[in-house]
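Any read-out appearing in this document is the output of simple, stated calculations on the displayed coordinates, not a laboratory observation. Predicted, not measured: the structure shown is a model, and the values here were computed from it. Cβ atoms are built from the backbone, for glycine too; each structure is taken alone.
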Structure I
Amino acid sequence: MSRTRHSITDETNLKILELLQENCKLGVQKISDIVGMGISTVHARIKAMEQNNIIKQYSAILDPVLLNRPTLALIFVTIRYRVPGEPDLLSQKKFCEEISKHHFVQDVFVMSGQYDVFLKVRTKDVEEMNQFIVGFLRELPAVDRTLTMFIMDNFLETQELRKLAPED
């Protein structure tokens, strides 16, 4: 098992991962040229990383402004675990599963501290964001309170894991 784990995180695989993060449409031929290995070897390494869920998916990065979703807010949510008059406890996990299905919600994080859940939400404008928060989110029984911060500018937004290093 440790041999498999080591082979997955060696220098060559990390270079392959960096290349795929930069451009997931980069062909196996080009990757093999860059890392100095044969095509079949590189292909096998990529397949192994896919099977081990190191590579979870390949996706395109879309421009939210061009697709009419320029308004970005970070919303902190405090969960109400018990509704007055209701015998059952509300589930944070169920809230997260349900809110994840909403088409404006991009990310859902469970967190420690003053708030329980952190949401990254994109809409077309402030009015639509307000409707999401007031007309939908705050109407959910599990939501006790929210704190919303609108993002004014963006200097870095990435899913890329940078400066990967092999395990010792």
Structure II
Amino acid sequence: MKYYLLNNKQTVFFYAFFRQIDLSLDRSRWTSFNDLQYYYSDKISPEHVIKYSDNIPFEEKSITRINKFKFFFKKGLREEEFEYFKNLLLLFDKFLKSNEINYIIQMEKLRIDIAVFYNNVLGSKMSRKDLKRTMKIEHYYQNPLIQTIELKEFVPNDFEDKLIV
């Protein structure tokens, strides 16, 4: 079984990125989808996150040879979870590059799938402090009175290095 090893900074970044997508897709129901596409034109794109995630190391482990208790509480993703993670990013990237004008039902399904994934899979691997911090992530069409944290504060130190490779 392949197991993708994530450090805490990567887990928090992926959680924050998915939360930003979730909130942005939710808000885009009330505006033109073109506005959301424009919003992401100068942000970190899903394509960059996919490229970054392709360079995350993995290890082969036999489930019978490891301590099962430690295995399920590691800060990494199983191969199926990692592939699902990348598929969600690919779908969102496809929507961003599409010619859609209005919010469609497939976007809502994607938003729900993303929310379930980041809350159940990534959220379970994070501390309460990090979860509380990521709740304040900036997003599209946000209330200007609310104090938010920009996504770049969650970006891992090696993000740009792994994009170049």
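A few remarks follow.
- Highest-scoring label, criterion being mean count of other Cβ atoms within 10 Å over residues 52-59, among I, II: II
- Read-out distance in nm of label points 7 Å out along Cα→Cβ at positions 76 and 124, computed value 1.7, structure in I, II: II
- If helix-only ellipticity at 222 nm (-39500 (n - 2.57) for each DSSP H run of 4 or more, over all residues; to 500) is computed and equals -16000, the structure in I, II: II
- Answer label among I, II for the case where P(r) over Cα pairs in 5 Å bins from 0, in percent, calculated from the coordinates, equals 1, 8, 17, 21, 20, 15, 9, 5, 2, 1, 0: II
- For 27 (relative contact order in percent (Cα under 8 Å, 6 or more apart), calculated) the corresponding structure among I, II: I
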